[in-house]
Structure 1
Amino acid sequence: MPKLHRENGLLPMFAELHAEERGDRLGVEVTFAIDPSIEKLAAAFYMDGSDSMRQAGNYGRGGGLFGFNFGKQRNPVQDAMHIMVPYMTQKDADGVCRVAYWATGKQGKDLEVIGELNAEVAATFEFRGPETFGGGTYLLPAVRDFVAYIQELRQKSDVRAAIAAIVTDGQLHDFDDLIAYTQELARAIMNNDFPRTNIVLVGVGSEIDEEQLEQLEEATPAEYTGRDIWCHAEAATVDDLPELVAHLLDANIPAFWGGALLKDEQGKIIQAWEDLVPAVIEFELSATARSFTLQVGSERYTQSLEGLGEH
């Protein structure tokens, strides 16, 4: 895939630009150059610690004859978290990510907090799973913990945005309470009592409730301005999580706020953002396109594609 380098005219506001021929179209992926310390974003990650995750062998336990396992088993959750958590630390202003298991304890209403990990620690941390795998799947305690964590950070530093990634493998048992709390959180954000927030929820496996995930995306009140609080995606297996979570984070982490317009050479609007402009944007142009323009307010930034060579 052709890449435009800085010496070939890549604008300073962009970190990377890749292009790919698609017949008579040119697919373009642009990554903004972001300084997390300037964006003041805080990140957290919550992994499902319910017993169904253990039974499925996602922690390298369970699933054996009569519940016993023979020999050392691979821990898919640990392998995935060794990729996902360090990736999230890159987005955090302090270079750390709060990590916890949720849906733990006898009823699945508890959390086991690991702590705030930096990239180096997270890459080798032993994510063996919670001490007590949960008997239910209650998500609200994790969301409350996330909110409390952000509020605690705000007492010590400026937090302008917050993002959490949450993994689940089943039906949420406190769905109605979660909907109500989402509306409370939205009001707090609109009143400037809480920073702008995005929660990425990824369902993994065949037992997830797709309807719940879709309804949760729609739980943000209609009067809320900006991107909805929740977004979701589905993964077939735990091994699929790193790539999927990275994509969702890039789509929901801000490059900047305030909206923007993306236009082709003829001035036609290709994409428009009312508020959050994501860290990674993808779009298509004509295969013969020589440039595109990003308009932010009254400012226009035109990126030449000549450095890509022949399309």
Structure 2
Amino acid sequence: MAIPESIDTSVTFEEARTTIPDLTSKLSDAYYNATISYFNRLTDEVWIFGVKPDDGPVSFVPGQYTSLGLGYWEPRIDDAIESDIDTQWSKLARRSYSVSSPMFTSDDYHADHGVADLARCEDLDDIEIYAVLVSPDGDFVPGLTPRLAMKNVGDRLFMGRKMAGRYDATAVDDPTAPLVFLSTGTGEAPQMAMIVELLRTGHTGPIVSVVTARHWSDLVYVDKNRALEKRFDNYTYLPIPTREPDVEKRYIQDVVRNDFTADKLGFELDPTNTHVFVCGNPDMIGLPDESGDQPVFPTTLGVSEILVERGFKLDKRKDPGNIHFEEFW
């Protein structure tokens, strides 16, 4: 990604915009390697969109993430300006995003096609991203999503060619094992990729997915998950909005503490055979500080502490466990 010699990066952003001919197209040609193939705005702040790489499909394991980027020279949907824009304008604002799943390859997914129309990650020409608009807050000025908000189908952007992350379901070697997926907001993205792949490849054990978001409109995969429930008797989807006036306010920690019983789940939350996958708000996950002799959990009760007290074990790179969690946020 070499910047054309005709672009003088030592000038201010305002000078660059007013004095360098075709600035945007020159920088875009230098940096961008993918195209937005679809862009569904569920609300003004919640989007699902596809990214198609120039060099063809990218191989990945369901649950992994990639990086997306747009130039700081691109327009924003808000009036915020980065404090360092005069030194950053010729660079990319980047962010990591877990790869989600379109779940189905047919539009009539409410008809029961079994596994025939479940999306296979290796067959996808583009990857699906679930994103929300991040607004400025005090001195914090987000770089990427206010620029993504200006984009449409056919627009260009940067996508990292190497997928990364060890948050995946490869540790599940028993097709009858109970699996629990817990997520908040966009943390549902990698869960959907893993759940679809598990169902597609014949997992017969119970799978439960619990998702919280502020409003019903923020729960972007409800309709498709209901279709999955109808097809697969072993799959249960529990969407929980936390800010709807007619819905009891509950968080995932409440669900795990109070509702994860054999009577309500239909199976025992048994650490000897159950895997739990957790992705989303760090407060919900609640990973302990392990810098001392003993792990110290956060003051705010998280899912990790609840599960550890029930005999589960955090999954670590050199110390496998059955609480799997996403490590970036």
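Of note:
- In this comparison of 1, 2, the computed figure -5000 for helix-only ellipticity at 222 nm (-39500 (n - 2.57) for each DSSP H run of 4 or more, over all residues; to 500) is attributed to 2.
- Value 11.0, calculated as mean projected area of the Cα convex hull in nm², for residues 17-120 alone, assigned to which of 1, 2: 1
- Sorting 1, 2 by distance in nm of label points 7 Å out along Cα→Cβ at positions 97 and 249 from high to low puts 2 first, with the largest value.
- Structure (1, 2) behind the derived value 4.0 of distance in nm of label points 7 Å out along Cα→Cβ at positions 57 and 161: 1
- When distance in nm of label points 7 Å out along Cα→Cβ at positions 209 and 281 is calculated for each of structures 1, 2, structure 1 gives the greatest result.
Laboratory data are not the source of any read-out in this text; all were calculated from the coordinates shown. Note that the structure is a prediction, hence the values are computed from the model and not measured. Cβ atoms are built from the backbone, for glycine too; each structure is taken alone.
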